[in-house]
1. So percent of Cα pairs over 16 Å apart, computed for just one structure, reads 73; which one of 1, 2 is that?
2. Thinking of 1, 2, which structure, once distance in nm of label points 7 Å out along Cα→Cβ at positions 14 and 46 is computed, gives back 2.1?
3. If you rank structures 1, 2 by relative contact order in percent (Cα under 8 Å, 6 or more apart), which sits at the top with the largest value?
4. If volume of the Cα convex hull per residue in Å³, for residues 22-69 alone computes to 65, which of 1, 2 did it come from?
5. So if we calculate distance in nm of label points 7 Å out along Cα→Cβ at positions 6 and 78 for every structure here (1, 2), which label has the highest result?
6. With mean count of other Cβ atoms within 10 Å over residues 38-45 derived from the coordinates and found to be 14.9, which of 1, 2 does the value describe?
7. I have -7000 for helix-only ellipticity at 222 nm (-39500 (n - 2.57) for each DSSP H run of 4 or more, over all residues; to 500), calculated from one of the structures 1, 2. Which structure is it?
Structure 1
Amino acid sequence: MTHEKIFTRKDGTRVKVSVWLYVHQNQSNWGYLIFVQEPSSDQWIDPFSNKAYLLRAAESKRFNGHATFDHFVSKNEILQAKMELWKMIKPV
């Protein structure tokens with residue numbers, strides 16, 4: 001199951017958090033992807049692999065030379081998206 005939640009920043013940038021829950025043989029794993037939509041664009045981009053975006057967003061937080069998720073979305077926002085998915089699939 002997957003679920004997407006979109007957060008809008010003060011500057012008009014939108015951040016989409018796509019979360020999923022994968023269950024296999026009584027083991028479950030959560031995962032997520034982050035996409036960014038700039039105010040003047042209608043295209044969602046991967047902020048970790050889009051070279052043009054990486055060059056423009058030089059101020060991003062880095063760990064060992066790589067951008068980290070917390071520059072784009074907080075742990076609490078990821079949790080919100082996960083909880084919305086959980087509420088949709090939770091057994092009654």
Structure 2
Amino acid sequence: RKQYLQITEIILDTPITALTENSDGEKFEIANPAYSDLLINQDKLFKQCRQASSDLGLTISSRCKLVIPKKDDKPKSKEEERFGGRM
């Protein structure tokens with residue numbers, strides 16, 4: 001989580017494009033390769049966080065899968081009271 005937040009801060013400070021010069025001295029904008037690398041790293045960290053939360057049962061869908069056993073309300077017969085669930 002800490003690394004994800006650090007990379008996000010760096011991404012916000014990094015420009016999307018960079019100015020470069022060709023051999024004729026003309027300046028033009030290109031996509032900043034450092035920005036692309038940071039986005040890839042941020043995506044990897046996000047996927048790791050999501051996988052860890054899923055493995056630990058912290059996602060909404062995994063919490064919905066948890067089943068709480070319901071108490072059986074039907075009265076027990078004499079045999080069930082005497083022998084328990086072994087019948």
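Values in this text are rule-based calculations from the coordinates and carry no lab data. Computed from a predicted structure; not experimentally measured. Cβ atoms are built from the backbone, for glycine too; each structure is taken alone.
1. Numbers: 1: 59; 2: 73.
Computed on structure 2.
2. 1
3. Structure 1 comes out on top.
4. Values: 1: 113; 2: 65.
Derived from the structure labelled 2.
5. Working: 1: 2.2; 2: 7.4.
Largest calculated value belongs to 2.
6. 2
7. Working through the options, I get structure 1.
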